[in-house]
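Below you'll find a set of structures to go through.
Every number in this text was worked out from the coordinates using simple rules, so none of it is lab data. These numbers were taken from a predicted model, which means no experiment stands behind them. Cβ atoms are built from the backbone, for glycine too; each structure is taken alone.
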Structure I
Amino acid sequence: MKKYLIATSDFKTVLDEQIRKHKPEYVLYRDKENPNYKADAIEFVKMCKKYNNLKCFLHREIDLAKSLGADGVHLTSTQFDKVEYAKSLGLEVIVSTHTKEEVLDMQNKGANGVTYSPIFHSPHKGQPKGVADLAEVVNMFDIKVFALGGIISQDQINQIEKTNCYGFASIRYFSS
């Protein structure tokens, strides 16, 4: 099962250690409130490029991801209409989804993958979908599905793994 590390504003001090410790295949820089996102994204991509077999993603910023040589972009649930554009630039595209209908829409639009959330309780993210619902999604669609939301323990990862999910994404799990 693939690991998708979501890095936030503290990435400069913890990213190398997190990558060495957890060996993720995907890393995303997400910092919604940073007025210096572009400058930090430059540093983030540079840090990621030191590692082989690590896919580097930026959040929301399609043109920036392309210009910096990131592997892909992670689009929000309000950017469904941007999938084709991002793909036309040669970027891998992962999109945040929260319903089965959204997963189907992203599969039909050609996204490479989706995060489906929240699986477990996560502050301010609504009612958890649970592992059974995740298993349904994984079996219904032919798109890479990353479980997201409230994933903080190995026990939760073991539960997700039983669904044959492509991978899991987390901030807090990788911070431990």
Structure II
Amino acid sequence: MSLLEAQTMPQGTQAPDFTLKDTDGGMKSLADFIDKKGVLIAFTCNHCPYAKAAWPLLIQLHDYYKNSIHFVGINPNDAETYPDDSYDAMKEKKKEWRIPFPYLYDESQEAAHAYNAQCTPDLYLFNTDSTAKLYYHGRINDNWQHPDMVKEHNLKDALESLINGEAAPNNQPPSMGCSIKWK
């Protein structure tokens, strides 16, 4: 396991488009997620301990913000080297973990490259009121190992600010997690 921090992406960057296979068998693109105030794109996976710790938090945030924000999980990991991150394993995890939002497979890793994603999880929140411009690129909170000891709820604060039409937060500490498993 190689621990990495997310690379910066300038605020206001246009969201790169993608068309990826969903765990329901259909295809989804960025255009499917621009009819709300925002879209949270989480590059994540099944096996990384950081990603595993993030899933319940992402699901909880989705359940609270689903009327205003789309949530999308994208798994870019090389399934040949990491079979726990295969498309079939993703379908199983979607059921097991009760993931209520699209979980997409980036088999070619083109989406991860377009976003310059580095780790799992790597989170990108885009404002989609008019165009998909980057609003927040950072961590969920300041204590992934001990949720009861969290002092900074960075992603939740960003979601609130976006929904309330406020300026993007200045405090955007990078996500950290396992490196994406490149082919």
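When distance in nm of label points 7 Å out along Cα→Cβ at positions 13 and 133 is compared over structures I, II, which one is greatest? Kindly include the intermediate steps, with their values, before the conclusion.
Details: I: 3.6; II: 1.6.
Max of distance in nm of label points 7 Å out along Cα→Cβ at positions 13 and 133: I.
A value of -11000 was derived for helix-only ellipticity at 222 nm (-39500 (n - 2.57) for each DSSP H run of 4 or more, over all residues; to 500); which structure in I, II was it taken from? Of the structures listed, the value fits I. Thinking of I, II, which structure, once mean count of other Cβ atoms within 10 Å over residues 21-28 is computed, gives back 14.1? Matching structure: II.
Where does the value 19 come from, among I, II, when relative contact order in percent (Cα under 8 Å, 6 or more apart) is the thing being computed?
Working: I: 19; II: 33.
Derived from the structure labelled I.
Once distance in nm of label points 7 Å out along Cα→Cβ at positions 45 and 101 is calculated for every structure in I, II, which label goes with the largest value?
Numbers: I: 3.6; II: 2.1.
Ranking I, II on distance in nm of label points 7 Å out along Cα→Cβ at positions 45 and 101, first place is I.
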